[in-house]
Each structure stands twice: as structure tokens, then as C-alpha cells.
Structure P
Amino acid sequence: MGREVTDFAYLVPQLKEAGIEAVYESLEVRPDVRLSERIVERLQSVGFDGWAYVLTHQFLTRRNCSDELILTMNQTVRQLGPTFPMVGLLHGIAAQQLPAQVRVRPCLGIGDPGWTRHVLAALDQPGLSRKSPATGEELRFVWRIHSGYGGDPSLTAIEVGTKFELIQYWRFAIPRSVQAARWGVGPAGGGEMAPVRFDVARGTGRYGSYDVSWFGAANGLSPNESAYIVFDGPLPEFVCFGPADCPSGPAGQLEVYQPRLH
């Protein structure tokens, strides 16, 4: 990211020795160019099997570099799917220095022994795809059902987690005839929800022939922090979930989950 003194083209033959055919391109971050659009178009046009990006000290010191990479990573997930391999190659910096949004993908030091083998493993990792039994389509989010949530046999929680993304603003939508006992954010895997919700937003709308209520907050979600909605009694016919673009508005696109089919 940015204009570098070092030419990283020397990494290409090292990757080839590990069985990875790579193409190196150096792109400069400029205010008048949306780097995310250029990279995603390039990945789509040639049919690459993955994307590796070199991160240097400039990534840590220039906010526009980090913002542009995070935007590009999120755009890649939207356009190429959440299982498309992305790997950060670190030159002179440590993974611990990177923003959490970047660390959700593998981050490998190019000075570490055997780093090319780790890149190959990241490219060959099995996909995290999970399909909806109703439509057969791959789900964007990871959905889990927790019976007896919090040790209460009458409560059932539906957990919604991300595979790689970080989502700041998020929304549930359920039939207006259904009442949620609780909802919020907690550790992935059935953890207890945090007592505080930031920037709570609510509204009503339509989903097909159903009147729905939507609600959400600004407690950020990550692969380690999930959204939860808890019901006391039968689960609803469907639960919708998706990200919003701002603290107060509804979700732009919702994924539909039918818990009775799982």
C-alpha cells in the first residue's frame, strides 16, 4: 500500500517454489482513485484463487492506507464470497500492530521460516460455506441455535456471527407478532450478552407478506463477537439479519434464517 522503496516482486519466485503461481502488482493509494474497485475488478477479471497484500510500516502510519485496505477486504467478501482467501504479508511489522479488521485474515511475516508454506495452507483451507436448507444458497453469516440459553430451559437463543467481516451497525428483523425476550452482543459460541447496547435503532417494515419489526445497535460484530436474539417459547418462522450503513437506519440487505428447518 502506498509508494514503497522496496520492490516486492522478489516474492513471486519464492511463492512459485512453494507451488503458488503469483502475479505482483504495486498500486499507489491516491485520493482520486478508489483502490478497492480496481483490486476487486482485477481479482474478478482473471479468476484468481486468492489475494495476498504486502503490509509495511506505511500501513500503520498512514490512515488512508489502512482505511483503503479494510474497505477493499469488505468489498472482496461481498463480491467474491466470504471464503475467498486473503492473506496479509508483513514486512517489518508484527501482526499484533494491525487493526482487528485485518487480523481476521491470516497475517504472515515474510521473514519467518516457511512463510510460503503457510500461504499455501491459507489458499488450500477448506471453505466455510454453509448453505440454507430452504434455498440451497450459501449463507453469509454463521447461524447457531442455543437451547436453554444462560441455563434457563425456557429460553432459546439464535446467534448470528460473521465469518471474516467486522460489522459496526447491524439489525435483526422478526415478525411483528413475535416478541423477543432479549437481544444484544456477546462472545461467539453461546456467551452471555453484554448489558449495554450502543446507538439502539428500531423501526417497522415489510418482508414479503409479513409485517416485521427491526432493531439493532452499534456494538461491533467480529468473528469473536456475535449478535444474539433470545426467545421465551417457540421460535419464529424466520429471523432476518444484516448490516446497516448508519447508526439510525435499517439494514441495506437482510439474510433470512428459518430456525424451524435446522
Structure Q
Amino acid sequence: MEKLIIPSLLSVSDGVLMAERFEKTIQPLTEIDPKIKNLYSGLSSVYKRLVKNQKNATKNPLTGELLQLGKRRNRARIALRDILHGISVSLIEVPSAKALKLYAIFEKHGATTHKPGYKNETAILILLTAEFDLPANQILLNELNLSPYYESLKTAQTIFDSTSKQKSDEKTNLAADSEPTAAILEELITAMTDLLAMIQLNNQLDKATYGEIYNQLVTYVNEINTSARARKTRKQNSNDQEQKSDPVQE
């Protein structure tokens, strides 16, 4: 029999798409053919496992919220930084000198940048709060009436850390409840291959019953194979181009 499904070409997404089409196309045969029904049940079970684990692999339920909280704490840091900078360059000597001492802490830890990134922002804020919490600096903040701005920054950081930990915990739980998608894909390909082989054999014996469905499956498989092969070729060409544009240094 002709080998139609080529495992080396198929990504997880290809496998999911192919299995979805197999399910819809083959379903009518399960009502008249017990052997097909048995193989179909096995395919459906593996297909559902793959879809579940594919979703788990890409699921980050708190990503959007964390992004907004990151922007929020960044705003709080910039607000305090800019107010301190404004006072430090003012012509009123006493508050200017006090603000300059506090603004120097921002400069010391590289906290004058606008968007340092999640990890850098967290590291910077840990260093900042360690110094701003010192009694001498707390006195300066109070004297400049900037304590509310500093507390808003600490609160924003606390909320961000709490949500970040929650996201990390959920990611760990999802990983514990997941299987490697590549391994499930192998099972799925085997299930589809067995089903297709059975229908191909039955088609040779009874074209009236199996012919149309078999031809639909062949069309689907060829379409997905063609798309996967083209993707693989594009990737290979891209890699070759990168190697040509990056000559080996002697």
C-alpha cells in the first residue's frame, strides 16, 4: 500500500489538523463498520490528549494581567524618579539637595531608563527599595512629601510579585499535568496510519461504501503534506541564507 502519511514532515499543528479532518470524515463509517469504529475511538482519544497538551504548552493565563501590572509599576517608578529629578534641579537649595541625594540612588542602580524589562525592572526595584527603606532616606522622603509616591511604587511591586508567583505556580501545575506533545503526536500518527490503511484496504473491496471517504482522506493528507513540505523547504532555505551571510571567521 502507498505510504501517504509522512511522520517526518508533520508538526504538532499538522497532526492536530489532520486528525480533526480524519474524525469528521470517518465518523459515518463507525456506524457500519465495527473495526473502523474501534480504530476511530483510539484516534479520538489520542487526538483529545494532544489538543489538551498543546493548549497546556502555550497557556499563560496571567500573561496579559502581568503585562499591565508591569506597566503600572514602571509608571510608579518613573513618577517618583521624575519628581525627584525635577526637585533636584530646582533653584530652591534645601529641597534640591535632599532630592539630589535620593535621585542619586536611581542613577546608582541604573533606574533612570524608561523600560528596563521585566527581570531587570524587578532587580532594580529590589535594590532601590533596599536603600529607600533606610531610615535616613525615609526621613528625606517625608520631608519632601514624597512618601505616598514611594509607597505606591512598593505596592505596585508587591502586586506584580504576587501575580508573577501565581503565574509561575500555574505554569508548574500545567507542566505536571502535561505529556510531551511530540510523543503524543507519534501515537496520533500511528492511529491515523492504521485507520487510513484499513479504509484503503476496504476501498479496494468495496468502493461504493469506502471510495468517497478514502479519496477525501487522501486529499487532506496530500494537502497537509504539501504545506508541511513547503514550510520545511522555506526553513531550510532560510538557514542556508543565514549561513551564507555569516562567513566563518578564521
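Readers should treat all values here as calculations from the given coordinates under stated rules, not as data from a laboratory. Given the structure is predicted, the values throughout are model-derived calculations rather than measurements. Cβ atoms are built from the backbone, for glycine too; each structure is taken alone.
Annotations for the structure displayed:
- At a computed 0.90 (FRET efficiency 1/(1 + (r/R0)^6) of positions 104 and 152 (r between Cβ atoms, R0 = 30 Å, to 0.05)), which of P, Q: Q
- If you line up P, Q by FRET efficiency 1/(1 + (r/R0)^6) of positions 72 and 200 (r between Cβ atoms, R0 = 41 Å, to 0.05), the top spot, with the largest value, goes to P.
- Between structures P, Q, the calculation of FRET efficiency 1/(1 + (r/R0)^6) of positions 112 and 184 (r between Cβ atoms, R0 = 41 Å, to 0.05) yields its largest number for P.
- Computed -28000 for helix-only ellipticity at 222 nm (-39500 (n - 2.57) for each DSSP H run of 4 or more, over all residues; to 500) - originating structure among P, Q: Q
- Which of P, Q leads on mean count of other Cβ atoms within 10 Å over residues 8-15, largest value: Q
- Each of P, Q could give relative contact order in percent (Cα under 8 Å, 6 or more apart), but the derived value 15 comes from P.
- Entry that produces 1, 5, 12, 15, 17, 14, 11, 9, 8, 5, 3, 1, 0 once P(r) over Cα pairs in 5 Å bins from 0, in percent is calculated, selected from P, Q: P
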